Each structure stands twice: as C-alpha cells, then as structure tokens.
Structure P
Amino acid sequence: MRTNLSAYRGCLLGLAVGDAMGLTVNKKTLAQIREDYGPAGLLGYDLVNGFADISSHTQIAAYSANGLLLGLTHGQGATAYPRYIAQALKEWAKIQHLPGDPMRRSCWLSHVRQLRQRHCMDARTLDALTRDVLGSPEKPSNQADGAGTLCAAVPVGLFFYPERMEVQQIGLLGTQTVALTHGHPLAFLSGAVLSYVIAGIIQDEESSMEQHFCHGAEAVAAQFGEEYPQARELRTLLEQAVALAKRPELAHWQVMEQLGCNSCAQVLAGAMYAVLASHGDFDSAMIIAVNHSGKSAAVGAVTGAVLGAAMGEEALPEFYLECLEPVGVLRELATDLYNGCPKEWRVRLFDDDWDKKYTQGQPVERSGWAEG
C-alpha cells in the first residue's frame, strides 16, 4: 500500500530544519546559548544573510537516499544497497576535501550547490569515508560512537516497502549504513532503531509516537541482542527517555543535559524525548532539541525527521522553509524515494528524468539548483 508523499517530504524537510536551527548553537554549552540568546535559549533560526545553513547531517541523509536509489535503479537487490550508500557517501566526502575536482560523479546531488558546500562537523566521519575500505558491523573500522552518519539511516526507513524487502532488512541496513563510518555497536544499533522508527511512522499511521519508539528499540534488541549486548543497553537508555517525557515537573533543559546528547545513542534518546515532551508541537520540539550542551544539530535533525514524517510537509511552519535553501532539492529527492524506480513498479519501462539522475548522475535542469 502506498503511503502519503507529504510524509516523505516532511521527513527530509523536517530533518533539514532541525539541522539548520541546531547548527547555530552546535558547539556551545547551555550556559553559552543562554548568554547569547537569553534565558529561554535559541527560539528560531539565527539567519546569515537571510538564509539558514544546513550542515553535514542533511547532506549525508540526502546522499544516503541518492545511494539507495542508485542501487534500486541498478536492480542488484537488498544486499547491494550498503555498497551503493558507501559509494554515494564517499563521493560526498571527496567533494568536501576537493570541491573543484572534476571527477565523474555518480550522484546527481553532487551538482547541487547547497549539498556541495563544506559543512562537515565530524572529522571522524570525513576521515572514515576517505579510506579505501569502509566499516561494517562485522568488521568495524573504528570504535567511534558519534552521530556523524546517524541521519543516513533516515532514508533507510523511508525506503522500506513490504513488497521491496523483509522487515528485518530495515534493521540490518540501518546498522550497515552507520557502521560504514562509526564502528561502536551503540552507534550502528542506533541507526537500526531510527530506521525502524521512520519506517513504522510511514507505514503505520495508527500507532502512537511512543509505540513507534518502543517498537524500534525492542525490534533491535530482539534482532541483535544475542550478538551485541549493547542492544539491551540502548533499549534501556531509550526507555529512560520515554519515561522522562512523562514527567512534566522536570525542566526540558535538565533532561537534555542529563541525557548528554553527545554520542549517537544519546542523540537518539534526546530526539525521542524532544518529540514526546513537545506533544507533537513542531516549534516546541525544535526548541527542546537544540537548547543543551550536546550535539544540537544532530538532535535537531533527528527530531525534525521524526516529526516531519509523522506530521507531513503541510504541518511544518512556512517560516522554517522559506529561508532554507535546499527545500526544492529535498522535495524532489523525497518524491523519488516515494515513487521508486519506474522499472520497479512496472509503471513505465523508461523515464527520462529518472535515467538522467540515477543512471547518468546528472540533475534535471531546474533554475538555480545546479552549479555552473
């Protein structure tokens, strides 16, 4: 059963909104944020020349989606998807290092100015992606536990259709995606939870947000618990975040400081808390998600992705989108994720725009999107 296109667009746009808002205060402590913006902290974008900048979290999520769609177009099956995600992320990393390199590009996003600008905030991610061999859950390349590629798991959740893959492949692909750069089990298992949560929201509109969070944590513990005892540790942390959201007497900033919001698992826990404690109000969730001493951009991005998927594009306040540069590109990418490859659904055997983007690696010409 096909679901709502608005949810796909809302997910990627919400991710970018939270990323852009959190980027302003990402390296500041709570005390510094309050000193700069007042006791209530940052309450919206801090614009630069009228625009809100995105960071590597949005870029990495977009390139992950591009990689998945490359794999789908080439029709090599679910086992090949991690290789195509790796190919896309390595291309992004090379552009970050050498923006003027005239290399052959397999991703159409590599021609889009807003997704080429250097905003990598995690040196570990960039370093890992420049290696010849990337990591996997079975053969981790390091023991990094940061949230550098956590948002790459968001498109994995959007990519799921029951007709396309088995449910457990969501969790497996989520771990494989994050493990490309971050080898600590708590990091790549968090990627699996986030993939399950996004897929659950998209496919099941009846369950509550708390149910989606708990199901994601339980599914990962059941799927990976024997091999990785950290899966139970992660479930405990996420259950703590859910429980804290039910205690209105606690100040939001106190909870976020308690959760830490630095490691990958803590970022996911902080986002879960922000979503639940805000009771579905997007503005309130953004304020909770970014005002703390941890990784504000990462927590904001995950929070925005989850709420955007649940609420849809129409529920995102327009003032968040009107000054966010890559909105048109992200809408197009979300539409491609929603529609899937024309050959997959046997609707059309050939599509000029799809072929140009996912076979030739070229954008479809739209004003101001591609670099000259």
Structure Q
Amino acid sequence: MILLLSFDVRRRGGIERLTLQVKQTLESAGHSVVLLTPKKLGPGWWGRQLGRLSFLLQLIPALCRSQMVLSMHVLLLQPVNWLNWCRRSDQTLTCWVHGIEVWGSNCTSHQEALKRCHSLIASSHFTKEQLAPLGCDIKVVHPMADLFDPTTPPQPLPATLTLLTVARMCRSEMYKGHGLIVDALHQLQRQNELPTGFQWEVVGEGDQRPELMQRVQELGMQKWVCFLGSLSDQQLRSAFQRSSAFLMPSPFVVDSQGHASGEGFGIVYLEAAMAGRASIACNEGGQTDLIQDGKTGWLIPPNISALMTVLRTLIDQPGLAAIRGTQARDHALAHFSIQRFKKQLQEALRL
C-alpha cells in the first residue's frame, strides 16, 4: 500500500491538484493508494486542532500498513517523524519538494527532515539544484497540466493583443509580478504605445487585489485592465483561448534574511503552452525548465525596461505571438505530456 499525504484536496491549490493527479496515476497503474489529509473539523483554532488530532489518529494505523509513504509537502514530514515508532522497518519515505518551501532559509529549517527521507522528488531541475548541498537522492518529476485536451487543436489568437495573468494576489506572494506589469503598461500608455483594443486580463483573488485595482484606477488604466476574480476550469480555458500570450514575471529571489520567492515550476505556464500560448516569465526559477527564451516564450530580468521591450515586440510584430505559441505547445506535448509525467513518477518511486 502507498500512503499519500497532502493538504486538504478540497482546496484548489496547485499542490492539491497535483496530489489528485498522482493518486489517479498510481491507482491506474494498479497500486493501492490511501490518501490522508488534515482537515478542519470546526471553526477557528479548535477546529484546526481537532483536525490535526484526527489526522494523527488516522496516520498511526496507515503508517503501520504502508510499504511506501509519499508526502506532497515538507511540512507533512513532521507528523510522520513524530510517529516513527509505528512505521514498518521496510517502509520507504519520499517527499515531493516544489519551490519556496525548501529554498533559502527554509532549506536549512527542514534539512534534517529531508535527509531522513529515502528520496526526494523535485518539480524542476531548478529546485533540485537549490537542494544539491543536502546530498540527497533527488529525482525530477515535472508536474502535468490537464486543463486542456492535448488532442484538441488550440483556438486561434485574437485579432487584438490580449495578455493574461493567472496568479493569487496576496501580500505573502507579491513576487508574482502584478506590480511590475502595471508599471510597464502605464509607461507604454503614457507614451501612447498601447494598441487599440489592447487588454490585460487578470485572474485570481487575494488580499492585494483591492490595492492593485485602486492603483489601476488611480493611473487611469481601467480601459486596458480587467480583473476577473476566481474562475472555474471552463472559464479559465476560455480566458486562455481569448488571450494572445501569458504573462507572469515572477522572479527568483533570496533576500538577506534567507526568505525566498519565485516559481518552483509554474503549472500555469504549462497550461498556457497547452493552450498554444507563449509565456513571458523571468529568467530564473523553475519555469526555465519549460520556457525556452526566444522560441517558446520570453525569459527576462525582473525590471520594467525588459518587460516593456517584450511588449513592444508583441505590439510591433503581431504574428510573433502565434508563432511562439505554436512552438510552446509543440514543446509541451513532446516533453511535458501526461504520459511523460506518469513515466517520470513511476521511475522516481521505483515502481
């Protein structure tokens, strides 16, 4: 039996979605999989504590029966180590590492727990390189994207330039690049360089969204910017289909205190590629596993000048987005398919 540990998969986060994809992949290969997730069992602090206690009580017998444990987040290694006394002697422990939760000072905080694992799975070669000093056995399994059917041809690009950003707008994740985009577009607008009909569509929620909306209004940019909020999968597919290119300049940074930011892989870039859309991203981070600068998209330093240069190129060469979008989809289908994901996962877990 394989014990799969993750956060509450009723949430719509990337790790939760990846967890369900891993579970389905393993079960389709004939493996018995038990998924355990901590869930709130009531409001407030007491609800969280009751949920954690329930999780631990379920974890004890599951650890006794499991030949393999796959933790989808480093934080879930802690309860496994607490209950080390009830684990089978032949049990293997693997942890999936994604990005900021194990970069910078977080790597130091979790290094002992990571070293206790028999192996690690990294979402990108970039994250694997960040953890190289640990000396652990690390395999790379690139996440899959199932938002679009790979057998269905993508929709043609719109007649007017439309950029799309899909990301949470939270103060804790301000590195997604929304502010940089606003500044670059404002400069182009002041110089009368935005083409007729141009649109920037912004998908996502978060505590920073009201501030961004207010700033767009103060700059007089409402005509060119549309905040769409949270979308269903079908609505998100439609947003990709009416876009010309995907834009999320999320830089990799480790500050003086060791706090890291950036993309561990960025499944949304892969979703864009599957939709036949090229991406504009930063030149450091897990997205560099997927995006090929000058071919399937643009990789830029995180500054206004670099972003404005790319946007001017898209404005001056309307057909370029379609060419790179086609190349992005071809590359994604060849190297980041569902079949490739299944093969990488099986090999990483030695199944």
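Readers should treat all values here as calculations from the given coordinates under stated rules, not as data from a laboratory. Small disclaimer: the values here were computed from a predicted structure and weren't measured. Cβ atoms are built from the backbone, for glycine too; each structure is taken alone.
If helix-only ellipticity at 222 nm (-39500 (n - 2.57) for each DSSP H run of 4 or more, over all residues; to 500) is computed to be -12500, which of P, Q is the source?
That value comes from structure Q.
Of the structures labelled P, Q, one was used to calculate FRET efficiency 1/(1 + (r/R0)^6) of positions 218 and 274 (r between Cβ atoms, R0 = 25 Å, to 0.05), giving 0.75. Name it.
P
Determine which structure produced the value 21.2 for mean count of other Cβ atoms within 10 Å over residues 210-217, calculated from the coordinates; the candidates are P, Q.
Answer by label: P.
Given a computed value of 15 for relative contact order in percent (Cα under 8 Å, 6 or more apart), which structure among P, Q does it belong to? Don't skip to the answer; put the middle values down first.
Details: P: 31; Q: 15.
Derived from Q, not from the others.
Computing mean count of other Cβ atoms within 10 Å over residues 138-145 gives 15.8 for which of P, Q? Display every interim value, and only then the final one.
Values: P: 15.8; Q: 20.9.
Corresponding structure: P.
P, Q: which one has distance in nm of label points 7 Å out along Cα→Cβ at positions 266 and 290, as calculated, at 2.1?
That value comes from structure P.
Out of P, Q, which one gives 0.15 for FRET efficiency 1/(1 + (r/R0)^6) of positions 90 and 226 (r between Cβ atoms, R0 = 41 Å, to 0.05) as computed from the coordinates?
It traces back to Q.
For semi-axes √(5λ) of the Cα gyration tensor in Å, the calculated result is 29, 23, 20, so let me know which of P, Q that is. Numbers along the way, then the final one.
On the way: P: 29, 23, 20; Q: 38, 22, 19.
Comparing all candidates, it corresponds to P.
Which one of P, Q has mean count of other Cβ atoms within 10 Å over residues 10-17, as calculated from the coordinates, equal to 13.6?
Q
If mean count of other Cβ atoms within 10 Å over residues 202-209 is calculated from each of P, Q, which structure is the one that comes out at 18.2?
Values: P: 13.9; Q: 18.2.
The structure behind it is Q.
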